Structures are given as C-alpha cells and as structure tokens.
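Student: Multiple structures are listed underneath, in structure tokens.
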Structure 1
Amino acid sequence: MSEKILSVDYESEMGQSYVDYSMSVITERALPDVRDGLKPVQRRILYSLDGLAGSDKPHRKCARIVGDTMGKYHPHGDSSIYEGLVNLAQSWKLPIPLVDPHGNFGSVDGSGAAAMRYTEARISKYTEDVCMKDLGFFKDQFVPNFDGTETEPTFLPFQVPNILVSGSTGIAVGMATNIPTHNLGEIIDATRLYLDNPDVTLEELLEVMQGPDFATGGIINASRDMLLSVYETGMGKLKVRGKVEVRDIGYGRKSICITEIPFTMIGGTARFLDTIAELVRNRELPAVVDIADRGDKNGECLCIDVKKGTSDEEIRNMINILYKKAGLEDTYGVNINCIHNGKPEVMGLKQILKIYTDFKYDLYHTKYTKLLEQQQDVREIKSGLLEAVDVIDLIIEILRGSTKVADAKACLMHGDTSQIKFKFKGSEMDARELHFTEKQADAILAMRLQKLIGLELDVLKKELAEAEKLIRKYTKLLSGKNAMKQQMIEDMMEIKKKYAIPRLTKIQDCGEVIVKKAETAASEVAVLLDRFYYIKVVDANIFDKNIEQITRDYRFAFKCKNTERIGVFADNGLMYSIKVQDIIKLQAKKNAVKRKDNGSGLIGRLSDKGIQIFEFCNMEGTENILYMGCMEQFISRTFLFVSKIGDAKRVSGTEFDVSRKSISAYKQTESMAYIGTVEEDEFVVAKSAEGYYTRVAAGEIPEKGKGAACLRFINLADTDMLEQVAVGSTKDHLTVNETEVAFTRIKAVKRGSKGTKLRL
C-alpha cells in the first residue's frame, strides 16, 4: 500500500493552529458567557455541586468535588478546578458567594486556602434558588461531555444577570476580561427598568444602579461622566480607595485606621504596610510611630498610629500620601469582555441587559411551555380517573375478565371487548363505549382501590381544579410578552426581597489627591564626590574642619543648601540635575541598614563610603564627570568649555538653570578637555600633549549659547591635543608632572595663537 506525502506550508499551519488554540482558550476557559456570567470551569463546578452537595445536604470534601468535576466534565487538571471553587466561595471577592464553604478558604490578606483534602463545600442556597431550581427544564439542551459518557449544560438559567452581579476576571490569548461585581438589588432594579422600557437611557439606568459594588467595600472615586463612559463602552478606568477613620486611641494620640481596603488590595495588605514603613524611613511620614494589622478574618483594620500633638491638617496630608504613594487608592481597569454567540465581545450595560432579557424570555418560554404540557397531562389523567370512578364496577369487571393487561388497556381505550369475558350481558355493550386516552388508561390500571374513598375523590377534584387554574395561567403567560414580563419582574423582586444586601462600596467624586510637600528646613551642607564617583552629603562644619583632607581626597567638594540642586556635567554632552534631598534620603536609608538604627541620621559622616552618583543619573556608568556644582549658583556664573582639539567658548550659567533631570550641555561631537566656571578678569591657561603652553585672557573667549559650536582657542597641530586646562589670576600656577608652573612664566597671547614651549 503506497502512502502519500503531503506538502504543508509550515507558517500557515502554525498560524492556523495557534488561532485555533487561542479561540479555544478564549471561549472554553478564560472568558465568561454573557448569559450566565460563568466560565466553563465555574459552570461545571456548580453543576457537579448541584448533584453532589445541595444546600440542604452536608458539606462534601473539596477533593471529592474536584475529582467529580474533573472526571466527568473538566479534564484540565485539579488545580484550576480547586482554584475556581475557592474563588466562588470567598466572601471578600463575591458579595454573595455561589458556594457555601467550610474550612480554611484563605483570607483577604492573601493567605491561600488549605489543601482540598482538608476543606469542604456545598452549593449555596442563593445559587440553588436563583439558578439551579429551573435547570431541569433545559435538560434537552445539554451537550455531551469530553468523552461522551455524560451530558453537561452550556448555560445555567440564572434569574438575574449574574455577569454583573458576580463579575469575572480572566486572561486569554491576546485579550482579557475584568468585570466588577455589582449590588444584587440594584441590578434587579436596573433589569426591571429595562424590561419596562427598552429605550431607557443609560443615565436613567445609573440612577438605580450606581456602579460597581465590591465585597471589600471601600470607595469608588469617580464622577458621573466617568461612570457613563465605562458603562457605555464597556471599558474604562476607575479609581478605588479604602475607607479611612481617624480614631482617638487615648493619651492625646490618634490612629489612622483603614477599615475597608480597595478591591485591588486583596492579597496585598502586607505589601501595603511595607510601603508605609518605607515611607516612614524616607521621612515622608515622619509623624508615624506604629504600624499594625489589627484586623481579623471578617474585616480589615490596618492602623497607623501617629505622634501626640499631630494636627488634623497633618493627618489629612498623611492620608493623602497613603492614597498617592502607598496604594490605598489604585486604578481598577474595567473591561467587560465576554462570550456572546461563541465570540468574544466587549459590551456596555444596555447591550448586556438586552442580551440577558432576550435570553430570559427564551428561558421563560421554554419553562412555561413545559409546565403547561405537564399540567395538561395532569388534567388529562385526573379527569380520566374521575370518569373511571363513575364506572368503576364496569372497569373492575373488565379487569377480572381479562387475561392480559394489554387486553384490558385495549378495552379501556378503544372499547375492544373481543378478549374480555364479562359476567353480565349488559356490561359488554357498556364497555364498547369506553374511549379513555392511553395516559388515562395507564393511570386507571395503576389506580389503587383507596382512591374510591370519598375524601380521595375530593382530592382528585381539587387537583383537577388546580391543574385547570395553572393551565389558564401558563396559557396567558405564553400568549403575550407583557404577561411574561410581569412574571419575570415578580420573580426577580422575590429574589431581591430574599437575598439583596445593602450596598458595600460608596461612590463619590473625591477629585484628585493633592499631597502637600513638607517644607524642609534649609541648612548648609557640603557635597563631596571622590575619584571613584561615590557621592555623599556631610555637615558644613565637617567640611570646614577637614578642608585640607577634603581638597586632597575628593575630585569635587563644595557647600550648598540641603534644599538646592546639583548640576553634573559629563563627557557624553549632557548635564544632569540631582536634588540634594534625594542624596540625603538614600544616604539615610543605606546608613540606617548599615548602622541598624532607624535612619535618624540623615547627614552622612566623612568616613561613609557614599553612593555611586550613577544611581541618581541616567548614565551607563562609564562616563567621566568634568564638572559638578550647585545649580542655584549657576545664574551668577559664566561657564568655560574647552575642547581637546583647542576650541573654546563661554556660556551664561542661566542656560543651565533648568528643572529637567538632564539636558544637552554642548555638542557631543566636541570632546571636552575642561568644563568649569570663569570670571571676566581671569586667565585661561592650557598645555598640549606636545608641550605647547598658552595663556589667554578669559574676556577674549566669546560668549555663546550652549548649543553653539566652540571657536579656536589655541592653534594645535593635527597630531596634538590639550592635556591640561586651568583658570585663575597671575598669582596662580599650573602643576605639570609635580612641577609648579606660574601663570606669569607662560606668555600671554591672543586667542588662536599656537602657544610656546617651556623648559621645566
């Protein structure tokens, strides 16, 4: 038998396979169905629980639930099933959990649930009433499971829009979903409003449904326009923040207590407290004396105790810092992406309500059609039994004269007496007039003699009357959309009455958080940079006392205020700006760890190693620093730039007094030999590699902009370049190979001269 070798394009095959895989992940795992708001794994868990552990049954081991779900419906591993089960049971994620847990299911601070062999669960009463009780009407819409041995539902018939009530989150291939939870009562009111008027505006819907309602409570900091945008497009960003109370803890002290955390902080309370501790170490929250988690499993209470005498205004600013820098206010990205007709789609509130109400009409039509058929069967059987009671003697005679059940049934249904032996002659003629239906005949044959008692006959009559009443009701419901709508509303209002809870999350437009920067008391300090580019800030007194050592050991050393900035000129053509306070803060933090203190010593010691200057500048770490000084003094200074090829210019210091972290200081193509400040009456002295010296009056060097090119300062040969440059008066000297060369020994020349050679 010959085999054919097929030629397949690898790129197209891989592309198609990846698309198929992506769609499988999107539709079968990550995104919820808009109809019931459930992902497949959640739906399968609830369906398994419905048959395994009802709300009136004892809790069952989660290992049993997971195994049952995995073996019958979801063969994708036990971890994803157990994680889904835990999420459906956690009260800090769902305002109304769909699963009733028993045991350690984790906590809001991020601790995980115990292993599935220890925990137990059952379906919640809410899920059973709102979803599962009508599931039997849709068994004919079930589909085969993965191996064809069982059937499973493709949706669960929730009587409320569960996609909004329970929300959802998930990451698929190339897309994600993040649907917030909402208040059950508000969602029911919004659905009722839409049922009454499908043309209702989004603004009117938001009058009854305010916005998301998280199980953790907190505050949603959003304006009405922001909410309108989110619910119109199905996407947007909302600010969520925790609720804060300022409590008096005695002895004149107060405590900032976070009683409700934002939903985004679930699992991150420890990180939140660590961030506060970091802010305390950095002196951004200097009034804090203690940080503690005084919450329990049922509620959070993160407390930050402040110093005695802290003013209300200071406390308010501290709270704003917690919002701004510690994550007490965070962004919640809404992305209502769900599956509709087998495809992912981002949809707004009105579109969800339209799809859900259309789905609900179909559910109710199917349900009441089947209920009508059931009651019609009841009426048929009960009326047949009552007719049978009137001719019970004849029926008994037929049964006694029959040899087979089929013969008796044929006589009851069609009056066929050929196989019946009658005791009385007139009975055969009466039997030929019988015309019971098949269902009636079966009921008669199964009837017990006790049904002949008078009270039993009354029960049959009442059951028949009840069936007639229900038939009229169901017929009316199926005859018009308005009657069906009223039944939907009635059912939802019953659910609201039984299960709705007060809103947990407050919605208000709090505006932007404004943090008042604490004013640092200005004091004089000294900034030192050694030859290995380690920088540190020391007290000005230390500088004065050790001036000779500092001048000898450090490349740059100068005094400035702790509130000022440092300008750093590098050989990459850029000038960097560094806040002295940033150096002090990082220095204090590192010293606190090294000395095992609380970081109280902000100013460093002369013996401290310092911090690499590259930590404050966006440098690669290989640059050479040509000049460093206090930027606040640049305004009154003039800078001298001298390139290695003998060009020079002067630049006003005002051009470098900027707020940006880095700016271009000169053309990078001009490799600089010297950058520094210069006075009009000073001299500029330079020495080349080939031994040419020149002395030029600073006033002869033109003043240009920082972006302009340098002009000729000394006329060097193509093979020569400048090695040393110095600025000073005639009293100063240039040190060459440990030999001091007085400026007066160097001939003063015009700019652009070749210079002279000296014998040292």
Structure 2
Amino acid sequence: MVSVEEGSAIIGRTIADSRPHWPAPPRPPAGAPNILVVLFDDVGFSDLGCYGSPIRTPTIDALAARGLRYTGYHTTAMCSTTRAALLTGRNHHSVGMGCLSNFDSGFPGYRGKISREAATLPEMLKPHGYNAYMVGKWHVTPLTESGPTGPFDGWPLGRGFDRYYGFMDAETDQYAPELVRDNTPIDPPATYEDGYHLTADLVDQSIRFIADHTASAPHKPWLLWMGLGACHAPHQAPKDIIESYDAVFAHGWDVEREQRLARQKAMGIVPPDTVLPPRNDAVKPWESLSGDEQKVFTRLQSAYAAMLDHADRQLARLVAFLDEAGLSDDTLILVMSDNGASQEGGPNGMVNAMGPYNMKPEPLSEKLARLDDIGGPDTHANFPLGWGMAANTPLRRYKQNTHGGGIRDPLVISWPSGLAARGDLRHQFVHASDVTPTLLDLIGIPVPDTVAGVAQMPIEGESFAASLSDAGAAARTKPQYFEMFGHRGLWKQGWKAVAFHPPGQDFEADQWELFHLDEDFAETRDLAARHPQKLAELVADWWVQAEASHVLPLDDRFGPRFAENALRNQGGRKQFVFYPAMGHLPTDLSPDVRSRSYQIEAHVRIPQAGAQGVLMAHGDATCGYSLYMRDGRLCHTINVGGTLATVTSETEVPTGDRVLGVHLQQQADGRTFTLTLDGQPFGQLKTVLGFANFISWSGLDIGRDRSSPVADYSAPFAFTGQIKRVEVTMDPDQILDGDGIGQAEMARQ
C-alpha cells in the first residue's frame, strides 16, 4: 500500500511508516498588546475630571496621566451607531446601522444589524492569536432577534467574541438588569438589598475573564470590550455617593459651565479664546428657577455624577487587578464615550420617566416628595437639559444632534510600554471609525479581504497611530460626514458644515451653518454668510459622502419607524401562549398591549387554599403589569411610573383546576380591568392608568417576577400552585400615537 499525504502528514499502514503533523496555531505579531476598551454611555465631553469636571474620576485621570487625551475625538451622536463604527472601522450607515438597532427601515443603511461584509475587530483579531471577551451593553442586534430563538449571528458570540456577559438593549436597570451570559438570558446574581449594582458586576466578570485567560493561555493577547451602562438613564448609584454631590452642584448649570470652561483652558483642553455658546434651546437661567426646582434638579444631577463616580471606583478594581497580574504595561487601554450627554430628560428631568412616557405627568411636587428615592431601585431618573448642556461644555446641543455636543467626546489612551506620552494632549480630528484601523496598525495586522468566506467592504476609517507618538502628526485626510434623524454635518480639513433639523421640517428648509473648528472650538461663530463658497463645497461633499455610505433616504420619523417595526415583526399576531418552562422574554418579543383591549388567562391547578405568587408579570418596579395571587385571592396590578392600581377578587380562588384571568376593556375615559374565574367576572376596577406608548424595558416572566417587582410584593414571588399555560389574547382595537411612541422610545436610547 502506498503512503498518502494529508497536509504535511504522511499516513502509512502503520505508525512506523507514517509521519504526524500538527498545524501551527495562530500567533500574534511580536509585541502585540492586550486591549481594554472602556466605553461609557452618554458621558459628555467635559464630564471626566481630566476634561474639566468636578466629578471624581481619579482612575481615569490616572490613566490619562500615563497616556494621552484627545480633544478632537468624534462619535456618531447615538449609541448603536457609534458601536457599529467602533467595532468595524467603517461608517455606521455603510454597515447597516444608520440609526438604532431597534428597527429595520428596509433600506441598506438602516437594517439595525451590522453587515457580514463588515468584520468586527474581534473577528479580525482572532486569526492572529487573540481571544476576545465582552461585558456590558451590546445594542447592535435587532431587539426582535434578542430573544430565545435568536438568530444568534448578530449577538456578541456571533460577531467574534469568545465570551459575553451583559445586556442587549439600549439600557437596563442597574439593580435588576436584563442579563445575558453568552447566548442565554440569566437572572442577576444578587439584588439591590444584597448591595448589587451592574457596574460592579461587569467589573467582576471582566476580572474573571482576564484571570481565566491568564491561567489557561498567558502567551495569548486578549481584547476586553467593556460597554458600561453608566451614564445612560436610569441614573442609579449608591445613595451616599449621590448625596455627596449636592453641595458640588448647588450653584447650578450656568456657573458649572463657566467653571468647567476655566478648567479646560487651564488644562489646554480648549484654546484660551474659547467662549461659551448661548444656552441651548429650552434651558432656563439657573437663577430664574424656584428653590424647589433647584433642589430637585441638583439631586438629579447628583445621581448622574454619582453613577460616573461609582463606575470610576469599579474601574479602579480592574486596573488594580491588571497591576497585580503584571499586565498593565502591556495593555493598551482606551476610555471613551459613545456620544454626548443626553437631552432625553427634557427641561425638568424625571424621577421616574416611565410615567411621562405613558402620559402620566410628574409635577414638581411629586419630584420633590421623591427626592430621596432618586437613584434608587424604583426610579428611572434622568437629569434636565441644563445639566446635559453643562456636561457637554463648551459645545452646543446634545446626543442625537450633529453639533459638537452630540458628537465630540472624551478619549483617553494609555499604554505604558508602547507610548512615551505621560499626560499629553492631542488635538487632531479623530472619528470612531478610526479606532479599529488604528488598533490594527499598532498591532501590525492587515485588514482582511475576506472573513468566514465573505468578501469585505473597505475600511473607511483612517489610522491615527502616528499621532500617538507625534503631537504634530498630520490630521485626518478624509472628510467625515455625520447624520442622525436628519441632523447633518461634515468635517473637512478643519472646517465643519452642520444643519440642525427640526422633526417634520422640509429638509431643504434646514439652515446650514459653517464653522472653522481650528479657530472656533465651540462652534460659536457662524461663517456661512462670510464664506458661502466654502459652505456650498462642504454641503456638496456631504451629499457625495451620504450617497456613498448609504445615508439616503433621509428619514426624520421617530414614531413611525418604531411602530412599523413592531407591526412587521408581530404582524397580525393576536394570540400568545406561554408555558411555565420558558425563560425570561424580552419586551420587544412580548405581547404589545399598549393602547388596546386584551385578555390574559392562566390555566392553573390550585392544590390547596391560600395559594399565592405571580402567574404572569411584565416590567419592573418603575412600570409594568402583573397577574398574581396573594393570600388565596386573585390580583392584578398595573404600574405606570410607580403609581399602582390593583384589583383584588372579593373571595378566595377555589382549589382545583382553574382558569384565572383579567380582561382589559379600553374606553374613551379610561380602562376597566375585570378579573375572571373560569370565565366569569371575579372583581373589577376602573382606572385612567394605562400604557399609551411604553410598557417597560424589563421583559416578561411566567410563574415569577424576577428581581424588581411590578407590584407591592417581594420578588420573585414564585407561584405556589401549578401553571399549565398562560394565554394572552389581544383585541384589534389598538390605536398607537406614533409621535408619543417616538418620544418614549427615543428617551430610552
């Protein structure tokens, strides 16, 4: 018999005339560093201590002191979009993430999912010997694909990460998060009462991933991507930290802006001649507010500051672990934000935004009465516009906008063994899409032509690696467009054209402004009238860039996009059947009971008198509904913004096989909830409370109510009887307010 060769192996009849072969494993380039990306959420340009803030961020400040701070780092104005650009090195529209992952508009630039033709950083690193781990916020998978059936090709493990621990949506409760481990939803490991906070948990998991990696593969470099919930609403943090900031911010947002600008000038963050722009629209002078308004607004800002402070304290533990493990010198750390500080809190901020989302006002008296609750487990706090303006000092507008306040953000880079810089500044223009090509450049890895057999689109970002070691390195050569909800902008060679777009206005009526950013950091001197040809050039370039990157068609619709997406994915489905063996179901895959009549029926067996526990619950302590038994009686609670309305049966439920239900009849003047026992009325309540636009970001459970209770019981309040199935039947009378939905959905992104 003739020997055969397979690869470099020779296979004979026996081992004596055979030769084995072991393929060489992927090996990283010499000196390839570990990479730690710390991605904050909705943190403004000036919010870090090393960018001029009084908020305590000593860990990040220390990283800046042994590395670099960039003053010209730009993002895309929103979370999903910046993440897509960071991960792929391409423009967000180009890869299909023109807006949010929450909807698919049916156009190439707006699919809500990163294209397979755009490999992610971990997918590009893996063939070169890297392992990749991720914790925290993902939000680049369509939420309709974030449930138990996937598909999982857009989840972190489907896009190159080896392990994942975090949340898939735009936000989550920091005390009772919607967690996923790898591809499986899980319960939080502890509760608020146990001292749990998500940021601390994410750092614990990060340390675990790195420790496991170091134990089993110390010769391999790693990428750890940490997408923190901080400082996206809900602003939640330990009470003692919150209270420590009241005195810091008692002077209000006007004084705060002035103080931050003075620090920024002293640090060299902004040029000495930088001036503050006028207050943003709808922001009142601090001195014009009443004493009660100032008290509430200060506490809302304190909760935000405390959330950032708390995150920095947790990051300190991770940095200390890297030091202890001898990994710090060879770890390239990037700390950044995904967009500017938000405007979603509106002029007056919110203690629990779930009420206003559903047309339930939150007057100042209510805010004041709940002052000490702010930042706690039954609040969904967000600060007023004025504090978002201060966070973005000295820039104009906010997240969602393409003026500086929406797209110019902090970027700190530290790499002790790879960078000589110690506390230096860099003023070059840098874009989120430039980060991945820069990392590949530093490591010495070429951009792949194909990944998993799929031909790759070109990298659109541009490496800024030269500026890491050379303050005088040339600035970016390519122009960079911006677009979000019709707001537009273009940077080119130090100039910027930008247009603010009021929703619903004809795009041709938008007013373009022109700024020379090299001489006007804060965009305060509009040169459109003085240099009309330059403006025309940049606007024309914007259209070229927009067409090339799939930005078109321009679409400023908020509500219709969300409503159309829900209709397309749930279609005419009016019937849901849930079994007790199922796990937690995300909100976007749960019955859409907003603004409609519906019926819930639980088929159960009551083994003995006094049964209790949840049959079905959707939501949490800030908003939702629950059908449950307590002390043998059937109950239903609707919770809108923390205001509860409960109907309880007059008598106990008899033992045996029963059908327990509630029927909601929507009427012009309110809603009538009727409890049913075996199809017969069993109690009734009329209330004005209801879900006009939003139910909850927390999903649905059968037979329990996870760790944040909808009603006034202690979670998980598991059912003591036997559930056979729960059926939800929805009437076809749903009439949704598209504008209201848009405002509610945008406020939670």
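Taken together, the values in this text are just the output of simple stated rules run on the coordinates, not laboratory data. A quick note: this is a predicted structure, and the numbers were derived from the prediction, not measured. Cβ atoms are built from the backbone, for glycine too; each structure is taken alone.
Student: So if we calculate distance in nm of label points 7 Å out along Cα→Cβ at positions 120 and 320 for every structure here (1, 2), which label has the highest result? Each step should come with its number before you reach the end.
Tutor: Working: 1: 5.4; 2: 3.1.
Top value of distance in nm of label points 7 Å out along Cα→Cβ at positions 120 and 320 goes to structure 1.
Student: Please state which of the structures 1, 2 yields 16 when relative contact order in percent (Cα under 8 Å, 6 or more apart) is computed from it.
Tutor: Computing relative contact order in percent (Cα under 8 Å, 6 or more apart) on every structure in 1, 2 gives 16 only for 2.
Student: Right, here's the next one. Kindly point out which one of 1, 2 the value 92, 79, 49 was derived from, the read-out being Cα extents along the principal axes in Å. Before the final figure, lay out the partial values.
Tutor: On the way: 1: 159, 89, 51; 2: 92, 79, 49.
Answer for the origin of the read-out: 2.
Student: If helix-only ellipticity at 222 nm (-39500 (n - 2.57) for each DSSP H run of 4 or more, over all residues; to 500) computes to -11000, which of 1, 2 did it come from? Numbers along the way, then the final one.
Tutor: Values: 1: -11000; 2: -7000.
Computed on structure 1.
Student: Separate question: Comparing mean count of other Cβ atoms within 10 Å over residues 232-239 across 1, 2, which structure shows the greatest value?
Tutor: Numbers: 1: 16.9; 2: 24.6.
By mean count of other Cβ atoms within 10 Å over residues 232-239, the leading structure of 1, 2 is 2.
Student: Looking at structures 1, 2, which one was mean count of other Cβ atoms within 10 Å over residues 240-247 calculated from, given that it came out as 16.4?
Tutor: Structure of origin is 2.
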